[in-house]
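Read-outs throughout are calculated quantities, based only on the coordinates presented, and are distinct from any laboratory measurement. Keep in mind it's a predicted model, so treat the numbers as computed, not measured. Cβ atoms are built from the backbone, for glycine too; each structure is taken alone.
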Structure P
Amino acid sequence: MNRVIVMLSLWLVGACSRSALLVSVSVVPDSGPSLLRLTGLPPGIVFASYDNERLPLRPDGLNYRVQIPARPPGQYLLVVDNFEAEINVVSGRLRVHVLDVGQGDATLIETPGGQRILVDSGAPEAALGLRAALARYNVDSLDLAVATHMDADHIGGFSGLVAGADEQLETFDDFKVDSWLDSGDAESCTSQVCAAYRTVAVGRRQIEASDDFDRLGGFVLRTLARGGEVFGAGTIPASDDHPASTSDDNARSVVLSLEFNGFRMLLMGDLTGGGLGSPDMEGLLAPSLDRVNVLRTGHHGSRTSSSGPFVAATSPQVSLLSYGEDNPHCHPVGEVVERLGNVGWVYGTNPSQQAGCPNWEWPARGSDDCGDITIESARGSQFSVRCAGREVTF
C-alpha cells in the first residue's frame, strides 16, 4: 500500500509541474494588446490561458501566435497545455523624435515595448550630431534601421553613426544595429554615400508589405510604399510628361504608417505628389488613407510633395517638417506650410526664413526653430508635441 501511495504522489507532482514556454518577449507594456510568438509547442493546441482568461492560438508555420490583452503593470502567467511563461507587464509609452539633423531627415521611434527604430540618418556631416542626439535619449543601440531611399541627406549619417569617431568598423566605439531594411536600391546606387551605407548596413533587406514590426502594447508599424510602388495600388507608368515612378529616386521612397491604439502617424520620406512635374505617388496612396494625427511631411516641405489633394485627404492634426537653416533649396516653401497650416498645427526643426528666399509667415498654430520635435503618447487616445521646451497636448 505504501508503494502505491508513493507512486501516486510522484505522478501528482509530475502532473502539476510545467515546462518553460518559449515566447518572443517576456516583457510587454501596459498600453494595449501584445502579439507574442510561441515556439517549441507540440501541434494541435488550440487555446492558451493568460491571467485565467482563455485565448485562441493562431498557427504560425510550425509555431503559434497569441494576442494577450492589456493588463496593469505586474507579473502574469501564460499557460499553454503543459507549458508556462511568466509575463512581466511594465508601464509603456510611444515616443517619436524628429531629430534636427539639418537639411535631411532622421526619425527615432521608441515603441511602448522598448524597441528603438531609426528611420533615415541625415547627411554624412550629420553623423556626429546624430550619435549625440541618440545619446540624449539614452539610445546606445538600435533594434531596426530603415533607409527610406538612397539620397545622401537620408542615408549619409548611417556610416558615421555605426563606425563611430574612429571611422573604423569592428572597434570599441561601433554603434550596434540589429537589423536593416531599405527601399531595395542600395545595390544599384553608385554614389560614395551609397557605398558607405552598404559597408555598414550588414544583412540589409528590401522592406516588404509584410514587414510589420512586433505588435507590443498596441503598436503597429506598416509599410505602405517602396521602390516606386504603393502596395495595393501599383505604380505610375511612364509618359511624355511624367517619368515612371520607378525611375524617380524620391518617388521610390519608403512610406511608413505608425499606429498606436487609434493614433496614426505617417512617415513620408521624400515621396512625391506631382509638384514640379514629379510622379504623383501621393495620389496613388491617398485613397487608402483616412485622417492622420501626425504627418512627417515629405521632402522637407518642397513643392514636389504635400499636394493639395493629399493634405485634404489626410487632414493632419499636426505636421512636422525637417530642414536645414539657410538651406539652398528654400525649404520649406511658404505655400506648402500654409496648406498644412490650414488644416492643423505645423512644426519645423529650424528657422523657416532662409537667406535669399521669399518671405512668408509661419502659421499661428505651431512653431519653427524647434530643434528636435518629440511626439509622445501613453495610450494613443491623446498625444503631445514638444518643441523647444514647449508642450502642446492634443
Structure Q
Amino acid sequence: MSEMDLGITKKLEPILEEVRSMVRDEILPLDEEFLSEVDKGDRWTYTPRQTEIMEGLKAKAQEMSLWNFWLTASDRGYGLTTVEYAYLAEEMGKAHIGAEVFNCSAPDTGNMEVLERYCSDAQKDRWLTPLLAGKIRSAYLMTEPDVASSDATNVSMRCERDGDDYVLNGEKWWSSGAGDPRCQIYIVMVKTGDDDAPKHQRHSMILVPADTPGIEKLRAMQVYGHDDAPHGHLHIRFNDVRVPAENLILGEGRGFEIAQGRLGPGRIHHCMRAIGQAEKALEMMCQRSLRREAFGKPLAKLGANYDIIAECRMDIEMARLLCLKAAWMMDKGDARAAAPWISQIKVVAPQVALKVTDEAVQMFGGQGVSQDTPLARSWTGLRTLRLADGPDAVHRMQVARTELRKYTQERV
C-alpha cells in the first residue's frame, strides 16, 4: 500500500487559511441575517437582502479564486485531492451558507460530477457551464414516496420511449433544492427496463429542465416542522412529462453506474461538512460552559461536563481521521475499494456531529432548542443526514459484507 498522507499540504495551507478566515469573519456574521429574511414575503423567493448577501460573498470568493474546490481529477476543477478538499469542506460546514459561497454545495456538486463525467459536450455547455459559474442551481430526484428507496432497485417512476422523446410519469420526494427559484435542471433516476432485465440494468438517469410542462410541485417536505425554504425538499409529480431522448445520460440501463459515481463523492462531502458542524458546536459548548454560572460555579465544573467536553473532542478527532482515510481511498482511484470506507464515515460522521450538537444544546438549556442559536437547526439537519444518501443500516450492511468477505468466498 502506498504511503498514506492525511496532513495539510503546503499547497493547501494558504488556501485553508483564506477559507477559514472568510467563513469566520465574513460568512458566519451574515448567516443568521440571511436566514432571518426567509419569513419576509414569499418564502420561496430570495429577498433583495438575501441576494445581496449571497451574491456579494460569492463574488468575493470568485475574485479570490476560492471556487469549485470539490471537483477533483478534472481540468475544470481547482486541482486539489479529496483529502485536501476535506479540510476546506469542514470549514464551510461551520456556516449554513458556507458551502454555496464557494460553489461547493449539495446537490449541485454531485450533479456537476454527473455532468462532468457522463454527459455530452452539448449537455455540459447547457448545464455544467452555468452551474460551475454559480449562475443556476440544480436538484437530484431519486427517492419516491411509495417504495423503500434505500434499496434503489425499487425506484419505479416510469420513463418510456415515444419517438424522439421519453415520457415520464410518477412521483419523487425529498428532491432537495427543487424549491429554489434558481433551480433550472433536475437529474432524475427513472425505470426504463422491464422486470425481467437484470435488476441493476433496469434504471437510467435523465436530464429534465425544471420548467418542462407536466411537472407539478405538490408540497415542500418538512424536517421536524421546517420546510427549509427557499432551498426546500419538494414532493413532485410528473404527469406525461416529455423530454428529448438525447437527455438520457449514457443510455438505458446505466443509472446505477452513474449513481455510484455521483453518490460516493456526495456522501463524503456531507461528512466533511458534518465534522465542521461538530467543531462549531463544541466551540459554542466550551464558551458557554465557561461564561455561564449555576450554583456558584461555571457550568464546566458542574456534573460530568468535563467528561462530556473531553469525549466530544475525542469523537471529533476519530471521525475526522476516518473521513480523511475515506478521502485518501477515493484519491487512489478505485471506487469499489473506497466504497466501504465511505459507508463507514457516512455512519460515523453524522452520529458524532449529532451527539456533539446535542450536548451543546444541553449546555445551553432552553436557549439551545430555541431560534437564538444555530444548534437546533444544525441538529435537525444532522439527524436528516443519517437518512440522506442512504440510511445507517444500509451502510452498516455494506461494511459488514466487506468484512465478512475476508473470511468466506460465498456471497454474504
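Rg and Dmax of the Cα atoms in Å, for residues 49-120 alone computed as 12.5, 37: which structure among P, Q? Source structure: Q.
From which structure (P, Q) was mean count of other Cβ atoms within 10 Å over residues 89-96 calculated, if the value obtained is 25.2? Working through the options, I get structure Q. Kindly point out which one of P, Q the value 3.4 was derived from, the read-out being distance in nm of label points 7 Å out along Cα→Cβ at positions 81 and 137. Attributed to the structure labelled Q.
Taking 13 as the value of percent of Cα pairs over 42 Å apart derived from one of the structures shown (P, Q), identify that structure.
Working: P: 19; Q: 13.
Computing percent of Cα pairs over 42 Å apart on every structure in P, Q gives 13 only for Q.
Starting from the value 0.00: which structure in P, Q was FRET efficiency 1/(1 + (r/R0)^6) of positions 161 and 297 (r between Cβ atoms, R0 = 35 Å, to 0.05) calculated from? Label of the source structure: Q.
Looking across P, Q, the calculation of helix-only ellipticity at 222 nm (-39500 (n - 2.57) for each DSSP H run of 4 or more, over all residues; to 500) that yields -14500 traces back to Q.
Between structures P, Q, the greatest calculated value of distance in nm of label points 7 Å out along Cα→Cβ at positions 257 and 273 is seen in Q.
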